[in-house]
Structure 1
Amino acid sequence: MANLKIEPLELRRMVEAGRPYREIAGHFDVSISGVQQAVERIGLQKKSLSHKDFLPWTLAKQHRHSGPATNLRVLSNVAQGKAVLEVKLNTALRWAARLCREGLDIDYSSDTGFFERRAIGERWHIAMVLDTVDRASASATARLTPSDLAR
């Protein structure tokens, strides 16, 4: 439910003037979280994306920017409606499609990083990722031709 204490036009003016959220919260007599939610609601701040469904592991610092982590983040962005460079999307889709085609899944160990393993059961991680991306954006997968997926 919208916070009726915060007047959107005044909030917009204060945010655009660079006033700190703490000051805005005091002005409207609401919490800082209430200000953040109102700012998001009126479109002044993009919603933050969460990649926890696509990257369910706690990654060690040295693995955060590895190829698999980057590919999973790109696919998560697409599934959440964020525009990504087509070349990055195609790279991530080819990688995920290759794993599925070969019956492989992705897994992670903080000691060794990402590794490929045989898929177990019907609902494996990389298949879930591709299903989610496909449902969220049919146009994203349509950009690839069958020959792209064969590489």
Structure 2
Amino acid sequence: MTVEEILKYCYDNFEGTILKCGMGQKGVFYNPDNHFIAGVPVLTVDEHDSDKDKESKLERENIYRINMEIGKSTFKRLFDVTPRRIKKSGIDSMNYDFTMLDRLMPHPAAAWLSRVCILNPSKQTFEELKPLINEAYKYAKKMYEQNIRFEKAIYNTITI
């Protein structure tokens, strides 16, 4: 699968999403009315390492990583562990080789957010990922609505 095919699938199949590129990352974000600058990520793609996350060795030729945030219960079901917050800028190896291709695993730097990742998924693996992408979409919608409610609450407390 190519990055473009993955992003196109998400954009075409999930209402209210937008495509965004920037800061070394591409992604599909839930932002139905363009209320926020970016929206809430459904699925992002990293094609380069960052200063705080080099575990996947994305600087290898034609290597990319898909990232999604799923629910904590699904994360526990998949990996038999509850994600825990790690020290700032830390990597939680959880005994995974984060350079492996075509294998769903916890995100090396953000598993505590119930974020999962996969490097260069095959077509077959991508088909198997679709229920998780749907879950990530539902989670993004929920977070978007939560952000809207929070923004309104803050706005309503400001006296002019």
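Derivation of every value follows stated rules applied to the coordinates shown; laboratory data play no part. What you see is a predicted model, and the numbers here were worked out from it, not measured in a lab. Cβ atoms are built from the backbone, for glycine too; each structure is taken alone.
Comparing mean count of other Cβ atoms within 10 Å over residues 59-66 across 1, 2, which structure shows the greatest value?
Top value of mean count of other Cβ atoms within 10 Å over residues 59-66, among 1, 2, belongs to structure 2.
Taking Cα Rg over 2.2 N^0.38 Å from the coordinates of each of 1, 2, which one would give 1.37?
Source structure: 1.
Given a value of -11500 for helix-only ellipticity at 222 nm (-39500 (n - 2.57) for each DSSP H run of 4 or more, over all residues; to 500), calculated from one of 1, 2, which structure does it belong to?
Going label by label, the one that fits is 2.
Could you figure out which one of 1, 2 the value 2.6 for distance in nm of label points 7 Å out along Cα→Cβ at positions 43 and 99 was computed from?
Source structure for this number: 2.
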